[in-house]
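Just so you know, all these numbers are worked out from the coordinates, no wet-lab data involved. Values in this document were obtained by computation on a predicted structure and should not be read as measured data. Cβ atoms are built from the backbone, for glycine too; each structure is taken alone.
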Structure 1
């Protein structure tokens, strides 16, 4: 019964992170934080739903590894964008200058 509540809370958290992603897309850092929250909620959901299966540990380990790689790659892109452009506004990512 506790896995039901855990998966329900992670589903609500995933929906909230997608809502945050769709509403606050002004800065690249807020986009990266929303994606990281979605990844962590998916990790909790997979871990809760596959708790009794034989491959629960492997699937959760793969998902958390991909989440860590996503976070490090996102921070590297953020640093490169800030160094080259001076800010992290999503509106300034256009390479076509008039």
Structure 2
């Protein structure tokens, strides 16, 4: 029961950081990775509880690594073109 509470608190803290710190892209990417880590822990706990195969965790890790690499590439291209990672420094339109 304590594990579920810790995972839920991790998920909520990641969401609060994602909503409140929307100036920097790097902080938003880190909070998204924190949310993904809490979802991974929840999946691992759930799949071990029902004694299911852990193949789904491998698929989830592949997608989360792809998401992280895409975020880092967007961050690098944004820093190269604009010089910083502030969202206010460029116009999306």
As an exercise: mean projected area of the Cα convex hull in nm², calculated from one structure in 1, 2, equals 6.9. Which structure is it? 2
Comparing structures 1, 2 by distance in nm of label points 7 Å out along Cα→Cβ at positions 49 and 65, which one has the largest value? 2
